[in-house]
Every structure is written in structure tokens, then in C-alpha cells.
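Listed below are the structures to be examined.
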Structure 1
Amino acid sequence: MPQLTVGIRSVSVATAAEFLVDRLIEERVASGLTNQDPTLWGPQAQAEAARRLAWVALPHTSRPLLATIDALWSELHSDGIDRVVLAGMGGSSLAPEVICATSRVPLTVLDTTDPGEVADALAGDLERTVLVVSSKSGSTVETDSHRRVFAAAFAAAGLDPAAHLVVVTDPGSPLQRIAEEQGYRAVITAEPNVGGRYSALTAFGLVPAGLARADIANLLNDAERHAPLLAADDPANPALRLAAALAVGHAAGAEKIVLADTGSGIVGFAEWAEQLIAESTGKDGTGLLPVVVRNPAAPGFADAGPDATLVTIGPEAGDGLEESSAAAAVTVSGTLGGQLLLWEYAIAVVGRLLGINPFDQPDVEAAKVAARAQLDALHEPAARPAPAFVEGDIAVYPVGDWLPTGVATLSDALRALITVTPARGYLAVQAYLDRIADASAAVLRAELARRTHLQTTFGWGPRFLHSTGQYHKGGHQNGAFLQLTGAVAADIPVPGTEFTLGDLQQAQALGDADVLAARGRPVLRIHLLDRAAGLVALAHAMQEL
């Protein structure tokens with residue numbers, strides 16, 4: 001089987017990285033990490049690291065889950081239940097999505113609060129559906145809302161909700177108590193000493209993927225086969241090489257990592273790595289911002305400047321990629337299980353090299369608190385913001401006082417946002433929309449990047465709040481934010497609460513915008529009064545830039 005390899009195509013970066021690798025070998029960092037040494041990131045991080053390192057042993061310690069998952073699948077299958085819907089955010093959904101997509105098995109992932117997208121999942125055959133409710137804390141508001149909505153839908157269809165609900169959570173969480181009290185089909189507890197973004201090989205990654213019939217045994221075999229290489233204090237260790245290359249780039253001002261796939265066969269890997277990189281490193285005013293693009297010809301990769309390190313993922317990643325004086329290039333090859341473990345090792349080591357704790361997420365809670373405040377005030381007329389102006393099917397809301405007086409067209413507002421973006425900064429498009437029905441919104445990333453020559457990210461809200469959201473607030477403060485929201489045609493009440501999914505979606509968008517503005521970042525909210533027409537109008541406005 002293919003081995004894990006990391007190639008560095010810039011001579012200057014390779015030379016500097018070799019120096020760092022030698023230092024990491026001398027300090028026995030790889031073996032120390034494998035032995036779960038919590039002192040590797042300094043005294044301030046030690047307490048957190050001490051309860052976050054069990055992931056290094058998961059290729060072996062997760063094996064008992066295989067029998068549990070197979071038995072649960074057989075039970076469900078005998079009852080005619082073979083459609084798997086996963087309700088989970090961040091680490092609870094990103095890894096299963098990649099595993100299933102790569103295995104070509106169907107899995108419906110709900111990491112959204114958009115009523116239309118949730119309604120689409122509800123429209124499936126509920127009699128054949130199991131909802132896997134996956135939350136480490138057991139209190140994630142999006143996932144709890146999905147659980148409530150689906151339980152009510154099962155009951156309305158004349159089904160026993162408990163028979164169609166499976167829970168994955170940490171031991172002793174509120175979700176475990178609810179599931180046991182209500183007699184859910186199964187409760188599977190995960191290894192608690194693993195953070196969400198390192199949980200791909202825990203129950204959070206394996207249970208939904210296994211129930212969807214992905215080959216999770218082979219996934220663990222693949223990871224276990226590569227584990228000795230990643231544990232070695234040796235120059236050939238690809239995790240040390242990758243960590244060193246990224247740290248060298250960061251020291252030279254390349255705080256963005258542009259990720260492109262060149263035929264790896266791993267579907268959506270960059271989206272999984274995006275959370276791992278951003279949430280692990282984006283804090284204390286530093287970090288690495290992942291920028292996910294379609295391929296090496298995409299804007300942001302093909303025309304990258306010195307503020308970016310280019311990373312290609314694929315067995316032929318280096319072929320045809322010329323060394324650039326503007327951006328360093330790194331190639332990473334390997335199969336899925338090995339790559340998951342490789343990147344986890346590498347980003348943990350990057351944390352040591354950047355002098356930060358890679359296992360906390362100090363700025364994530366702020367957006368949750370702000371969203372809660374928005375929910376509490378949502379139905380107070382005085383709390384509703386007024387748009388700066390309305391242009392056709394679009395209402396424009398600048399957040400903060402950065403927009404110049406007199407701006408009254410969409411194209412001018414976009415131009416103003418670009419103008420206030422710092423030199424060598426970045427743009428972030430954040431779409432609180434339907435990932436299926438509004439999929440065309442994703443093309444806006446490339447359009448902005450092509451016209452501005454700024455590194456530009458794209459995230460679906462609230463999915464990105466559990467991923468790049470940490471970096472936007474805690475990392476390099478040189479971003480500007482284009483937030484997209486849309487009118488809701490048919491809302492869904494959340495049983496047992498006073499809000500709807502549409503209320504929650506809007507509260508999350510407004511709350512996050514407030515937190516970013518409080519940090520001095522420019523935010524432009526574009527509200528689509530008609531989603532389809534509004535997206536077309538927005539694309540036309542970008543073409544005028």
C-alpha cells in the first residue's frame with residue numbers, strides 16, 4: 001500500500017525545515033507525543049494537554065467499537081432501518097462525512113440550522129431512517145435542535161422515536177442522560193480524553209460511518225500501519241517534515257495554507273483538515289488559516305503570493321507543480337487512515353513550534369454567547385437592525401462603522417469591504433444558507449479571489465463556527481467578512497423551545513457578526529430577500545469590481 005510522504009518543493013523552505021526537524025528529533029517530540037507527554041506545549045497548556053492526547057492510540061484502542069457497530073447495524077438492518085442521518089457539528093460530522101464520501105456510501109449530514117436543508121433531510125423515508133445524534137458535550141444547540149425536530153417528526157409519522165435514535169457522546173453528558181431516560185436505541189460513549197477535532201478515529205467518526213457501511217476496520221488498519229512511522233524521532237517522519245514546513249512558512253509571513261487535491265481519492269479531506277488547522281492554531285493573535293480550493297488551477301492557489309504556503313494532497317501531488325518564488329509548495333501523499341493520523345500529529349507539533357496550545361479553543365464560546373443573546377432579543381422590534389440600503393433582492397447591512405458615508409450600491413459596498421481589508425489580509429465568505437439548494441453561493445469564493453488577489457475562504461454557517469470560526473476571532477486579525485443570510489420560505493419550530501430553526505440561524509449569523517465587529521473587523525452582511533435572485537445579483541455585482 002502507498003506510504004505517507006511529504007515533499008517540500010522550495011529549496012529554501014526545505015533547508016530551514018530540515019533544521020527544525022533536527023531540533024524536533026533532538027527534543028524527542030514525536031516519541032513524546034506518542035507517549036502522551038503533556039509538557040510538550042509548556043506549563044500553561046499542560047493541564048489541557050493532559051486530557052487531550054488519547055487520540056495517538058486510537059488506531060488500537062478503538063478496535064472494540066467495530067463489534068459494537070456491527071451488532072447495532074445488524075439490529076437496525078433487521079428492522080428495515082438503513083438510511084443514516086447524522087446530526088453533529090465540527091469534529092462530530094466532518095470526519096464521518098469524509099470517511100463515507102471516500103468509501104462511496106451514503107450519509108446525510110446535518111451540520112446546519114437552515115430550515116430548508118433540514119426539511120430536505122426530513123423528507124426522506126423516516127421509517128427507514130436512524131438519526132445519529134453526535135455531540136461531545138451533549139449540549140450543542142444545533143444538534144439538540146435536530147434531535148428535537150426529528151423526534152417530533154418520527155412521532156408524527158406514527159413511529160417510536162426512541163427506536164430511530166442513536167446517541168454518540170462523552171460519558172456522563174446531558175445527552176447521555178436524556179437518551180437513557182427516554183430509552184433510545186443505543187448510546188455509545190466516546191473516549192473522553194480526545195478533543196473534537198482530533199476525534200476522527202473515535203466513536204464520533206466511526207459510529208456514523210460504520211452504520212453507513214464504510215469500511216472502518218480498514219481505516220483503523222491503515223492508521224495503525226502508519227503509526228510507528230509517525231511516532232519515530234527520525235528525519236523520515238512525514239509529520240515532523242510537514243509541521244516544520246508549515247512553521248517555516250509562518251515565520252516568513254505565510255500564515256495561510258492553501259489546500260488543493262490533485263487526485264488523492266479522498267473526498268473532502270481538506271474540509272476536515274480545515275477545522276484541525278484553524279481551531280488548533282488560530283489563537284493568541286497567531287496561527288495558520290486554511291484556504292480550501294478546488295484544484296491547483298483555482299484562484300488563490302495558482303496566483304498565491306508570499307503570504308501563503310501551497311499544500312497539495314494526492315499521490316501525484318508534486319507532478320507539474322513548479323516551484324514558485326511567491327509561495328512555498330508542499331505535497332502530501334497517502335491513504336485516508338494514514339493521512340488523518342499524519343495531520344493530527346503534524347498540527348499538534350505545529351502548536352509547539354508556534355508556542356500555542358493546540359488543544360483549546362478560547363474564542364469559540366464568544367459566538368455562542370452572542371447567538372444566545374440574539375435569540376433572547378430576536379422578537380423585540382427595537383432589536384432588529386435596519387439595512388443601510390436595499391438594492392433589488394438584496395438588503396445590505398454593514399456591521400460596525402467601517403462603511404463610508406454615501407455608499408448606496410451593492411458593488412460599491414463590496415468595493416469598500418475589499419478596500420478596508422489589510423494588506424496581505426484575507427476575505428472570508430460566510431454563507432448562512434442551504435448547502436444543497438443554495439450551493440451556487442460557493443462559487444463566490446473564487447470570484448472574489450480572482451478579482452481581489454486576496455486569499456479568500458468560504459464557509460457554510462453555522463458549520464464554519466465550529467471550524468475556522470476560532471481563527472477568525474483568535475488568529476491574525478487581518479480578515480474582512482462577507483456574511484450571507486437569506487429569507488426563510490418555510491420555517492421549522494424547535495419543539496420544547498421558543499425559537500425556530502430560522503430564528504436560530506439568524507441569531508448565529510448576527511451574533512458572530514457582532515463578535516467580529518467588537519474585535520475591530522469589518523463585516524458586510526448581505527441578506528437575500530429572494531435567495532436565488534439575490535445570489536445572481538450578488539454574482540453580477542462582483543463582476544463589476
Structure 2
Amino acid sequence: MSQAGPSASNASPLIQVFDTLASAKRELVLQESGRCGVYCCGPTVYDLSHVGNARAALVPDVIVRFLRQQGLQVKYVRNITDIDDKIIARGQADGVPAAEVAARFADEYHRDMAALGMLEPDVEPRVSGHLEPIIALITTLVGRGLAYAAQGDVYYRVAAFADYGKLGKRKPEELLEGAGSRVEVDTRKESPLDFALWKAAKPGEPAWDSPWGPGRPGWHIECSAMCGAHLGETFDIHCGGRDLIFPHHENEIAQSQGAFGPGTFAQYWVHNGFIDFAGEKMSKSLGNFFTTREVLALHDAETVRYFLLTVHYRSGLNFDVRVDCPECGAAMGREAQDQGVCPACGATPGPEALRTRVRFPGLEEAEDRLAYVYTTLAGARKLLAEAGAASPAPATSPGALLQAFCEHMRNDFNTGGALGTLSRPLADINGLLSAGKGVDKAARLAAVAAFVADMEQVAAILGCFGAEPGVWLRRRRDRRAAQMRLDLARVEELLTARREARAAKDWGRADAIRDEMSALGLTVNDGPEGSTWDFA
């Protein structure tokens with residue numbers, strides 16, 4: 001059994017973590033030296049994931065990657081909630097068993113996360129497989145006077161837990177004042193603040209046997225039980241979105257510390273900010289979200305990762321959306337979208353038609369930045385390959401690029417700041433790649449080799465920049481061509497004709513073809529190995 005209160009000797013290598021409970025950065029001090037337990041609240045599987053879900057999964061993904069890069073052994077646990085009111089409601093609406101709904105959308109979630117390059121958790125517990133520890137935990141709380149049964153339901157007695165509200169910085173008396181509008185009123189409860197640990201079976205709903213009669217677990221008790229089962233009574237880091245601080249994570253603390261004592265459970269609470277769409281939190285209930293799949297149909301998964309990592313995980317992220325009229329291509333602002341009328345041509349496309357013509361400016365900028373990085377990497381690797389045996393071996397210790405990058409990551413996993421450190425090295429390497437005479441060949445190769453070696457470590461931490469550069473760049477080019485409905489066969493014909501004109505030294509014809517391609521939004525790059533094309 002893990003004990004609370006780790007000693008300073010278990011400190012990790014100078015990593016600072018903003019702890020929501022402390023409302024401050026704290027040095028990461030582990031329960032066990034060299035080992036870190038991380039729990040992430042996973043999805044409730046009743047629908048396809050949206051971009052907000054993707055960010056909630058990406059934050060712990062990168063934290064785990066970085067901690068491992070720093071030499072720590074990390075046990076990463078991310079749960080699946082497959083028993084829940086929303087799942088039951090979806091099953092009733094679709095006319096299928098709730099278990100079938102959960103199984104289907106768990107598979108869909110895995111597909112989306114795999115597409116985004118997320119690490120698979122070391123353990124992925126499901127509620128349906130943890131009924132026994134859930135019931136055992138509830139039994140402990142009842143035995144300690146922290147929970148009570150009421151007509152087949154079991155409720156947590158909030159008044160018996162003195163620290164209730166400490167995570168969300170809310171006082172029980174203030175919550176009670178608004179109980180009429182914010183907290184479910186139930187005459188079976190001793191207090192409106194008491195929350196369900198076990199729900200008695202209702203007709204047509206799935207149920208399991210328990211000491212209090214057939215029923216199913218409440219939402220909050222699930223994570224407490226699964227954390228305990230796979231990370232112990234006390235572990236290191238608990239991740240989740242800001243929307244889970246209250247009441248979900250607040251209730252987890254009350255349950256777990258109520259059962260195991262003060263100071264147990266998560267030692268650091270890490271919460272990511274929201275994704276905003278038109279100034280509102282992105283959510284299914286607001287109807288202003290885009291599924292992960294809708295976004296990935298338009299942009300490479302790595303682009304989505306990069307975009308989400310450009311700001312600090314605790315900050316909100318504005319997901320700009322531009323909608324073009326399906327008829328004339330003119331931009332339709334929020335008012336035009338709401339009215340369903342294009343101000344330019346008067347067309348009245350419906351919501352579904354508009355969703356097929358969305359653009360994401362932030363993702364477009366992120367893709368351009370990724371293309372710059374990959375172009376630089378392609379040039380760097382080509383230079384080293386051409387050098388052959390003369391190419392120096394990568395350095396055995398981190399270079400200046402990686403050191404600067406990791407310094408920001410150690411400061412509360414600041415991916416935005418870490419990405420900012422790449423700008424100068426990228427510019428310097430591009431300068432070396434284009435340099436001719438006057439640059440020492442050995443020094444040039446050493447600098448380029450160090451850059452490539454450091455970028456491999458950066459790629460492992462971020463899950464970006466790790467593809468073969470030429471493959472990524474061609475895939476990007478082909479995707480943009482398809483979106484523009486560009487006739488690739490015609491482009492290749494023009495390029496072939498230009499090569500022939502250049503070979504015949506017909507410069508006028510070669511220039512005319514270049515101008516024709518430029519009119520298509522393309523640029524031609526001439527090099528020793530021939531001419532290639534890309535988007536301007």
C-alpha cells in the first residue's frame with residue numbers, strides 16, 4: 001500500500017507542476033523514486049469524440065512522453081466509463097442495449113486516438129470490469145459513516161467530510177444557498193449536496209447485484225475505485241479537463257480520502273483548459289463542436305496535435321472556424337451562418353452543407369509551420385546522407401536545442417514555450433543548408449547532425465516531427481490538391497513539358513509553363529535533380 005507524503009529524496013529532476021489543489025506550481029515529488037503513476041479521466045462512451053476530448057487525452061499523453069524521456073518509469077492509466085446515464089439514454093434512443101452502445105463508441109474512441117498518435121495507456125480499466133472494487137469502496141464508506149443507504153440508493157454524506165470543496169474552492173454553505181437551482185433535490189437525501197454512490201435499478205436499465213439491491217454505480221465512485229485498483233490508495237498525478245474539477249474530482253477526493261485517510265489519493269491535480277468555439281466551451285450539449293473525424297478529414301493528425309500544443313495546457317484555446325458558401329465560395333460570418341443566407345450570392349445552404357465547407361485557420365497555420373519544420377529536416381537529412389561516412393555521429397548528450405526545449409517542459413509542461421525555442425535553431429540550420437563557401441564543412445555537418453539528433457528527442461516528446469519528411473510533405477501536397485480539386489495529371493504534364501523545355505534550352509517556353517502553374521497557385525522548384533512543384 002502506498003503511503004502519503006513522499007520524501008524530498010523522491011524529487012524528479014526539477015520538474016514543476018501546477019497543482020490545482022494548491023493553486024500553485026510545486027516541485028514534482030514522487031511516491032516512489034524513479035516511478036510515477038498517472039491517471040487520466042477517459043471518455044464516457046456514448047458518442048464520437050470531439051476536439052475537446054482530443055485535447056483532454058493529448059495533455060496526459062505528452063506529460064507521460066516527457067516524464068519517460070526524463071528517465072522516469074511511468075504507469076499510465078486512462079479509464080473508459082461504459083456504465084452511465086448518457087449511455088443508457090443513447091441505447092434507449094437507438095433501440096439497442098447500453099452495453100452495445102458502450103462497446104461501439106469505445107472502439108470508435110480508440111480509432112480516433114490512434115489516428116491522433118496517442119500512446120496506449122498501460123492500463124485501460126472499464127467500469128463494467130470493476131464492480132467488485134466499486135462495491136467494496138462503497139461498503140467501506142458506509143461502514144465509516146460517510147455514506148448511507150436510502151431505498152436502494154447509496155449517497156455520500158458530504159457534511160461528514162470536513163474538507164469538501166477544497167479542490168474547487170467552494171464552501172458547502174455557499175453550495176447549499178444555490179441548491180434549488182444547481183443541485184438535484186431528492187427527499188431521500190439528508191442534504192441536497194449528497195451525491196449518489198450507487199443507484200437502484202430502474203425498469204429497462206442494466207443492473208448488478210449489491211448489498212443494497214440491484215443497481216449500478218454512480219459516476220464519481222468509478223474513478224476512485226479504478227485509481228485504487230491500479231495505482232494504489234495514493235499516487236502521483238491525476239489529469240482531466242477543467243470541467244471535471246467540480247463536482248467530479250471534488251467527489252473523488254471526498255470518496256477516496258474518506259475511505260483511506262487524509263493526504264491519500266492524487267498528489268498533483270493537472271487540469272487542461274477548454275477549447276472555445278465562438279467564445280463558448282466546446283461541448284455536445286451546446287451543439288457547437290466538431291468531431292475528431294470531421295477535423296481529421298481536412299487536416300493531418302499531426303497538424304491537430306501541433307495546433308493543440310501551441311498554447312500552455314492550462315490556457316483556453318480558441319478554435320477558429322471559417323465557413324465558405326457552398327455556392328460562391330464567399331466567407332460566411334457567424335450572423336450569416338445563423339441566418340443561413342450567404343451575403344454575397346443569397347444562397348441558403350443548410351447546416352449540413354455549411355459543415356462540409358468549414359476551414360480552420362489555426363490548423364492551416366499549424367500545417368504551414370509543420371511543413372517548414374519538415375522541409376528543414378528533409379534538407380538536413382539529405383545533407384548528412386550525401387556526406388556519407390564523413391557525417392559525424394550524433395552527440396551522446398543533449399544539444400542546446402533539446403536543453404532549451406526541456407527547460408520549458410520542466411516548467412509545468414509548457415509546450416507552447418518549448419515549441420518557441422525551435423524557431424532560432426530552425427533558422428540557423430536553414431542558413432547552414434543554404435550556405436556555400438566560407439563555412440567549415442566539419443562544423444556544418446556537426447551542427448546539422450546535432451539538430452537532427454535533438455529533433456528526434458523532441459519528436460518523441462511531442463508526437464510531432466517524427467514522420468519521414470518526404471512522405472509527410474508529399475501527403476500534405478496531395479491532400480491540398482484533392483481539397484482544391486486540382487488536376488494532378490495536368491500538373492504533371494506541365495512539369496514534364498517544362499523539364500523538356502529546359503533541356504532544350506527553350507527558356508521562353510519554360511517560363512511560360514512556370515507562369516501557367518503559378519496561375520494555378522503552384523510554385524516550381526528547380527534543383528540539380530530536376531524540377532518539382534508545390535503550393536505557393
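Nothing in this text is a laboratory measurement; each read-out follows from the coordinates by a stated rule. Just so you know, these numbers come straight off a predicted model, no measurement behind them. Cβ atoms are built from the backbone, for glycine too; each structure is taken alone.
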Exercise. Between structures 1, 2, where is FRET efficiency 1/(1 + (r/R0)^6) of positions 293 and 445 (r between Cβ atoms, R0 = 35 Å, to 0.05) highest?
Worked result: 1
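Starting from the value 0.20: which structure in 1, 2 was FRET efficiency 1/(1 + (r/R0)^6) of positions 197 and 397 (r between Cβ atoms, R0 = 25 Å, to 0.05) calculated from? Write down the numbers at each step before the final one.
Working: 1: 0.20; 2: 0.00.
Label of the source structure: 1.
Here distance in nm of label points 7 Å out along Cα→Cβ at positions 229 and 493 was calculated and came to 6.3; which of the structures 1, 2 was it taken from?
Numbers: 1: 5.6; 2: 6.3.
Working through the options, I get structure 2.
Output the label of whichever structure in 1, 2 has the greatest value of relative contact order in percent (Cα under 8 Å, 6 or more apart). Please list the in-between numbers first.
On the way: 1: 18; 2: 13.
Result for relative contact order in percent (Cα under 8 Å, 6 or more apart) over 1, 2: largest is 1.
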Exercise. In terms of distance in nm of label points 7 Å out along Cα→Cβ at positions 173 and 509, which of structures 1, 2 is highest?
Worked result: 2
Problem set entry | Structure (1, 2) behind the derived value 26.5 of Kirkwood radius over Cα pairs in Å | 2
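Where does the value 1.00 come from, among 1, 2, when FRET efficiency 1/(1 + (r/R0)^6) of positions 109 and 301 (r between Cβ atoms, R0 = 30 Å, to 0.05) is the thing being computed? Write down the numbers at each step before the final one.
Values: 1: 0.70; 2: 1.00.
This figure was derived from 2.
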